[in-house]
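Right after this note come the structures.
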Structure I
Amino acid sequence: MFNRAPSAEPIPSPLQSPLMIQQLYINLPVANLARASAFYHALGFAPVPEFSGDEAACVAVNEHLFVMLCPHAKFREFTPKAICDTSQAVEMLLNVRCDSREAVDQLVARALAAGGSTHDQPEDFGFMYTHSFLDPDGHGWGVFATTPATS
């Protein structure tokens, strides 16, 4: 699937982008808000009380990436489309980059201990190490770390 190491060229800074996006909020439909919140807290994602309440919960992955956990009824307020049955279909795959292979393994282990699952084994491509997990609602998360390019 992958055949080369990442480029030594830096990824362009958001300041160089014409879209001045500051943060990303991912809205995920969840069957049980308390269960989903407990799962993401167990991963180490921090609760964001300002955007959380009885109808939804927000967790921070870091200062720029947030996940909004919305019960199905609340999620349906945002779209006329049906919510994906993740036991039968994939709605999307979310991917996060960690700073080390150990961090990848640790995040997947936390997910499994908190009630998540996985359908694969870790893969080492030399320049990139990957693994993945599914949250209790079936949302797929890819987790990877890259090795710095050498000259």
Structure II
Amino acid sequence: MKTRNSFDPEKLSLLRVDVVSGAIDNPLEIKYEDVKQTKVELGFSAGFNLEQKKAKVELEIRVSTTFEKEPQAHGRFRIAYLFGVDNLEELVEIKKDKSIQVSENLGLALANISYSTARGILFSRFQATAFRNFILPIISPKAILESGMEESAPE
């Protein structure tokens, strides 16, 4: 890694977004007007290919209603993102044990873009369900990274 401050958002491009899996359990007994609170769980992982200058991010989001009794509504989505990073070699360092140290700014940008894009995807998918009024909350990109970022060395 040449310098930790070499992150330039203009050298980052979102190449592809895929909803790998998605499911909504929406019991008829639940009226969307009754949903006052939801529980959100996140999972985040990232991998990097230095030769191709690409980063792959997977974001898993689980949403559920918080009623005290059954039935509950649930939503589960796994969304994959492929990014091009023109200066990736400047932003990651492969350690002796093959683990990768990623520039904090790159990690934060990947988390922020992925999560924000997921917000729009979920908003669209949740229409006509118990979650129709739910919008994925704004949170710190650091919290997204801390939700389970697993880094893998390029193959």
Structure III
Amino acid sequence: MNTPPLCDARGFTLIESLAVVVLLALVVGVVAASLAPAADRAAMDRAASAVLDADARARAIARRGEPVELRVADGSVWVRLAQHAPALVTRQLPAATTIELTSTVSGTPLGVIRFDARGRSPDYIFTVHSGERSTRTLVAGLTGSTTTASEITP
């Protein structure tokens, strides 16, 4: 008499299941590592765009005859008419990005960029930092035109 085997079920063993989980974890790790630089660059582009937008708006407001200042503080870029006036324009910076304003003449950090009644400012450089990356953009004070240096990695 033939007796059927006790366990004829087919399935995956514990070792096979663990091997699949480990391989999936490796694939996810590689993909995440390759996307991180792209996310940093996107955040840096958004931060630079916020500064350039605030600069353009400050120049437009100043050309109406009011002296204006641009300041970067507390994770945002803002434009205001006088030292203690409320902000006319505020642009939030992306998380984990910082902006540094620097004089092109002396290389010293600037706390504020002032625009005269013709919309002119001193030439300045703003550096966007995100993680280990940074980019520098030169802004011409007379016209507001910009030149961006290639990405700088320390």
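Taking Rg/Rh (Cα atoms, Kirkwood Rh) from the coordinates of each of I, II, III, which one would give 0.99? Attributed to the structure labelled I. Tell me which of I, II, III gives -0.69, -0.94, -1.03 when you compute log10 I(q)/I(0) by the Debye sum over Cα atoms at q = 0.17, 0.23, 0.25 Å⁻¹, for residues 34-97 alone. The read-out was computed on structure II. Here relative contact order in percent (Cα under 8 Å, 6 or more apart) is compared for structures I, II, III. The highest value is that of II.
Read-outs throughout are calculated quantities, based only on the coordinates presented, and are distinct from any laboratory measurement. Here the structure is a predicted model, which is why all the values come from computation and not from measurement.
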